[in-house]
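Values in this text are rule-based calculations from the coordinates and carry no lab data. Everything numeric here is computed off the predicted structure, so don't read it as measured data. Cβ atoms are built from the backbone, for glycine too; each structure is taken alone.
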Structure 1
Amino acid sequence: MRIVVTSQHRYARTPDGRVWTDAKYAYSFWRRYLDVFDRVRVVARVRPIDAAPADWQPVTGEGVEVAPLPFVRGAWGWVRNLRAMRSAARSAIEPRDAVMLRAPGEVACCVDTWLWKQRRPYGVEVVGDPRELFAPGAVRSPFRPLLRALYPRRVRLECARATCAAYVTRETLQRSYPPPKAGLSTHYSSIELRDEAFVERPRTGVEPISESRPGRLLFVGSFGQMYKGPDVAIGALRRCRDAGVPVRLRMCGDGQHRPEMEAFADRLGVRDSVEFLGQVDSARVRQELDAADVFISPARQEGLPRAVIEAFARAAPTVASNVGGTAELVDEPERIELGSTEAMATALARRVIELLRDPPRRERLSARNLAVAAAYHERELSQRRRRMYEYLRSETEGWVRGS
């Protein structure tokens, strides 16, 4: 049996038909569905390119294909192309396919009601909270307030009508988007952490910071929208400097707002203390995490922050915003509350300074975080994923036999 999975990620296709990604959701991600299903079809937006850069990763491969949707951007692009998007997404699903919706997402919305009207079973994997996705400052769009009002209702419907539901949080998202009353409900992160993602032991002999040895902060996240909080990270750096704390910031990630953030660092007078590394692979991210004194995640929207779990696996002391399921990972003394950019930057700087000035506390956090990350090793998560996939396959097979 084939499973069709909706995805919000945007891909690129070369003339030979292969599909590529410059970031996450490559072939290694989609092949997890092959543990139970024979084939995987990913429904996602795809644009043509002449050739894939050397550091891009393939999406398609043995057992995994991509059904392309028009490569639209932004809410207005969806509105103008809605009929074509719906037609292409629905055409990708054949009568004997199992279906998994990854929510929230416009691609899932193209097929959710259509599936329900057929009384057709489908699964839903809830990976984020749309109220936070469209929170003030997270997305710059005139449609943001409307989308923030409509999307949570749509995700609640998708969950209520589903045959089975999985969440990236243990309980946080479940409170806002309850699982179906009849059917399977479980939780597992989308992250894929194998042995090489973990350090063997927590940090010891942590160095104090000084003018000759400034504190090293690391930010990892997309600059495609502002919900990862790169502006908060840069603002916190300025406040650390104002407090007389020597610190430098390295930022991994790329996207349309990167030039704007470089200009923002210039305006704040900290451009000489920020290094924009662009898009880097997972091995490089691990190297950066190992070198960082504190990992910062000032996001305005998250499901369960994968970057935080990856930092924990490297035993990195971490400060993160209290958003989505972050409280399931990060204790209150290392969390900041959502607010304006200025308020979040001030709170982040305060937490960072506390950590940088307290090497023993950083050592304790290192051990604590590494222990928490162990629960997200691939061998722990794969069992719950497999149960979800097997349940969906069984329900779909029963529906096919009866239809």
Structure 2
Amino acid sequence: MSRSWSGRLTRRPQDQAAQAAQDGAVAAFLDLDNRQSYVKDAMDAVGENSASGAALTREWTTVAQVAFDASSKYLATAESHSLLDSADRPTGVDPVAAAAAFTQVHKTLADAAIAVDTFYRKHADELEKARSLRAATPQISSEARAAAVQAEADLTKAEADGFAYPSVMDAAGELVNALSELKTAETVGSPLEIRHAAAAVHAAAETVGSRITAARNLAATVRGSLSSVKTRIEAVGTRLESLPSTRSALLREFSAACSRDLSGADDRARRALEDARGEFAQAQSALNAGQPEPAANHLATARAKLSTAEAEGDSMGDRLRLLRSTQADPAAAAKATRFKLRDAQLLVVSRGLVPQWGSVLDAQSDRIERAAADLTGTHPDYWTYLQTLQSVDAFVKNVIDRVRGEAAHGH
């Protein structure tokens, strides 16, 4: 640092020039330190706010090293070329050499300051956003706690009104856990971790509120759902009445192999329907007992059982329709498969890949012909025929995807 003139230091022009050069270097050193400290603080905020600033950090490390080297050079110059020592005694340093040294280090410091400024201007938006986020962290945390307080007040009222259903209390437990995480983050976490924890508290508080709202409306919702589920049970029951005749038609018109995989589907459909009726009855009982949430759960299970009953029942009707369509025109079933195979063959030819794929695709054509030839006897196995066509479809699609993929990668 520069000092006031000592009475023992003459005021020769060369001494004055040396002192002025040193004062200028001191000012440049302090200016660089201020600039670097400001940007470093912003970079610290970037590191606290995001894990994605690796490239920015690498760029700053290079700039910071330039600033560090410049500052180190200044300190070394101040040590070796100051005109006065720490006791304000002349050091005997040549003032001309001192002026030159401090002038040179002043330029080095100025260049480093320019590098810091250039980095800042290039990334000012990101740096200032990071600083703002860090500065806002206490307010974000405070707002999260206020949301939690409001949720707790709503919960207290819900309990008094008799709406503290299990789902509401589960949400309350999640809020307690979120608040605990926020407290930990505030104690030992980074600003980013605090904000994440605060966001979790907000989300938990909102969940408490939405669960309470749903609880207050649940009884009416369940009453409305009972009617729709009852109607659906009746509709599914009517649909399943045709299953015996569907099963009979499958066995009468086609070989057993055509529906062997559907064995027991009608029984499974009827059991699922009975299960749905049982869940529906429990839902009614729960609602009558003032327990709408268990009632809603029973209704959800009833709906799932009805979906199972519909799927099992529909599988038999869908199979019968498919088999009848195939029986009426077996060639039509293979038409789409032959078309896809032909497309694949044309693609292979156009790409010059016949040696690699030609015989493979020809083999698929042979599979189609053999499957069609096997449709013999009073009750041909149409299901195996359709499964073969499906297998050829999948194989051909795989070939097309591989050929196009190789072309995309330049093979």
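One of 1, 2 was used to compute log10 I(q)/I(0) by the Debye sum over Cα atoms at q = 0.10, 0.19, 0.23 Å⁻¹, for residues 123-242 alone, and the answer was -0.52, -1.10, -1.24. Which one was it? Traced to structure 1.
For FRET efficiency 1/(1 + (r/R0)^6) of positions 235 and 347 (r between Cβ atoms, R0 = 35 Å, to 0.05), find whichever of 1, 2 sits highest and give me its label.
Numbers: 1: 1.00; 2: 0.15.
By FRET efficiency 1/(1 + (r/R0)^6) of positions 235 and 347 (r between Cβ atoms, R0 = 35 Å, to 0.05), the leading structure of 1, 2 is 1.
Work out the source of 127, 79, 23 here, i.e. which of 1, 2 gives that when Cα extents along the principal axes in Å is computed. Structure of origin is 2. Each of structures 1, 2 was scored by FRET efficiency 1/(1 + (r/R0)^6) of positions 35 and 379 (r between Cβ atoms, R0 = 25 Å, to 0.05); the highest score is held by 1. With distance in nm of label points 7 Å out along Cα→Cβ at positions 315 and 371 computed over the structures 1, 2, the top value is the one for 2, the highest of the group.
When log10 I(q)/I(0) by the Debye sum over Cα atoms at q = 0.24 Å⁻¹, for residues 323-386 alone is computed across structures 1, 2, the figure -1.07 traces back to 1.
Quick check on the output: -11500 is helix-only ellipticity at 222 nm (-39500 (n - 2.57) for each DSSP H run of 4 or more, over all residues; to 500), derived from one of 1, 2. Which one produced it? Computed on structure 1.
Tell me which structure, out of 1, 2, gives 12 once relative contact order in percent (Cα under 8 Å, 6 or more apart) is calculated. Show your work: numbers first, answer last.
Details: 1: 16; 2: 12.
It traces back to 2.
Here distance in nm of label points 7 Å out along Cα→Cβ at positions 59 and 251 was derived from just one of the structures 1, 2, and that gives 2.6; the source is 1.
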